[in-house]
Structure P
Amino acid sequence: MSQPRGVQGAMTMTRITRRNFARGGALGAAGALVVPAAPAVAQNATLHWRMVTSWPRRLPGPGMSAERIAERIGVLSGGRLQITVSAAGEVVPAFGVLDAVGTGVAEMGHSASFYWQGKEPAASFFTTVPFGLTPNEHVAWVDAGGGQALWDELYAPFGVKPFMGGNTGVCMGGWFRREIKSLDDVRGLKIRSLGLGGEVYRRLGALPQTTAPGEILVALQSGVIDGVEFVGPGSDIALGLYRFAPFYYGPGFNKPNGTGECIVALKAWKALDAELQAVVTHACAAEASYALAEMERLNIEALRTLTTRDNAQLRTFPHDLITAARAKASDVLGDLAAKSASGQKVHDSYMAFRGKISAWSRISLQAVLEARAG
């Protein structure tokens, strides 16, 4: 298999021996890692794992993140761990990834945590929260603000270990068949919107739909849904949504971040030696960083194509809708926290971090962008 763009440069570097990799060169790139001892797999053995995903094959953005993680693991392990990637529906449905990995149908999965909101409401925090953390803020919370430990704890009952395994960045508000001129215009609309953002839409009077990515276009074309939020231009263009819903709205208040998750079956994870655990950890961390950079490039190119060749009409959500959504989002998060001790713990950590980092973001990034714009 030829290596995807971005993996070639990252992995056709100098040949890394497994001994040197485990000593710390690659560990430094992935952050400070503490890898517990695990039962050793024979050094000359080759492991073959299956990765199931929630995405159409090679979908720009998350679909390619899954492919690149598998490629990196194969190269960095010196061929000791080989991953076969399956698209949504090839082995399990798009929304069956968590159960498949937790029960041992597959050793790995690539998806988005808010797909499991029905099983564990607090899982949504690890993909995105309406009016929540931006991509870099989210990474800071997970990697340096205690988020990873909470994520591990939250997913342990499902038999999986989670990693950040990609990021689609700041998302758009979505595609609509007709213009949204006021809050009244979303009432009664059938909108493909998942996670906590979907619940915000529901409380605004819309009818959120949990349509799998590979089924969105048909649902939009047939009129089963009136609008859809998915990711951003770089991924949305591949689904052809502009063909049946020409009005493209922002800001993506419902999805200010787009972390993709890579999950590993705990049984399979614990069977790896420390060296292979480090390989998997590094491969996911490298993709979390690269995917965000790649998506920015894809968004630039796709938005230009959408607004010229494809005649997409860029629009901004009306002020009364944003104001109402902000209030509803606060209610949604409070209700989630009250449901369980685990939800309260994740909510409190996330919101405390958002409060602290917001002050810095205002005087740093926001101020720089405003100064740049003039």
Structure Q
Amino acid sequence: MRNWLLPEYIEDVLPAEAARIETLRRSLLDLFKVHGYQYVIPPMLEYMESLITGVGHDLDLATFKVVDQLTGRLMGVRADMTPQAARIDAHLLNHQGITRLCYAGSVLRTKPDGLAQTREPLQLGAELYGHAGIASDIEIQRLLIKAMQGIGIDQLHIDFSHVNIFGSLIEASQIAPQLEQELYAALQSKDQSSVAELAQDLDKTTREALLHLTELNGDQSILGKAEKVLPNTPAVKEALASLNQVSAALENLNVTVSFDLSELRGYHYHSGIVFAAYAKGYKGPLALGGRYDEVGQAFGRARPATGFSLDLRGVVTALQPAKPNMAIFAPANDDASLSVKIDSLRAEGQIVIQELSGFESILEELNCDRKLVHYSSGWHVVALDKV
């Protein structure tokens, strides 16, 4: 048995990729900071109740579980940091007004998903609590666009839906939980024949609305069509109006927008607009987000909430391979002026690697393309091919 083998879908991140991930992590957290989002670092482990309460069965299945040797209680390794941020807002900060939080850290999942196909994504996200209006949804979406464009993602595409359209149909017809789950699954796969079969005993208005949902996907014109074919209820009208507002707010931001009203990602978790960000040439969503107003209830306060998160490892994996940061090689020398020169270069952000006495360095392995050379005028950086 080879002891160095890692579990399936668990990988090391090597220097060039690790450097790029860390650089992007810092730049994105700086972006969030100047927009007023405060950084929090939730724990890797929590009791299962706080990790999964109010967020649906899917997160329970995705969570690795361990027994706390101190208390005997069941704990989980976090699979998503969003519920943790909601707990911090609702229980620890306890602000009465609007709270903006951001986070970045590894999560662990029982099965791989997402762009990187890893069980250890590096989740980075921003969440806004305490505001129920469309303005906070738009703020989050604009922040996502800035984040994606800052990473270097061109031709960004955002796909929107609204879970209250389906939810209002279920509530109005008092559909049983089992049938609700079956309809949800059929809509996710856009299986119109299955939807028709499952809805055959429902009232005509609900049945036809569910069938229409499988076809309501496309550009802005879809919202106009939806207004004509879906029930003219307050919930549906409000949902469509919100989607129209979002579309208008994102104009001139160099993104394309589409709508898929049968997309119910996180249906048992989200409570309003949901969205996914895509880009040309990349498989699967780069980021996910939406409104989730009820999650805080599990922690004592049901606060309006909206946000997004992305897997930074997955996004970086989708980019062109990273090139190593090149370094300057310095000889082993006790010359005080050399130390001053090295400190000056490092203060500028240059990588300087000094040779260890008695050991001959292999410059290619150190990614050195320049060298400090002493002339009569002092120490100077010279390209290796000029030495």
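Annotations
- Structure responsible for 18, with percent of Cα pairs over 37 Å apart calculated and labels P, Q on offer: P
- Entry that produces 9.2 once mean count of other Cβ atoms within 10 Å over residues 67-74 is calculated, selected from P, Q: Q
- Answer label among P, Q for the case where helix-only ellipticity at 222 nm (-39500 (n - 2.57) for each DSSP H run of 4 or more, over all residues; to 500), calculated from the coordinates, equals -11000: Q
- Structure (P, Q) behind the derived value 23 of relative contact order in percent (Cα under 8 Å, 6 or more apart): P
- Structure (P, Q) behind the derived value 10.9, 28 of Rg and Dmax of the Cα atoms in Å, for residues 51-90 alone: Q
A short reminder: the numbers here are calculations on the coordinates, not readings from a lab. None of the values given here were measured: they were computed from a predicted structure. Cβ atoms are built from the backbone, for glycine too; each structure is taken alone.
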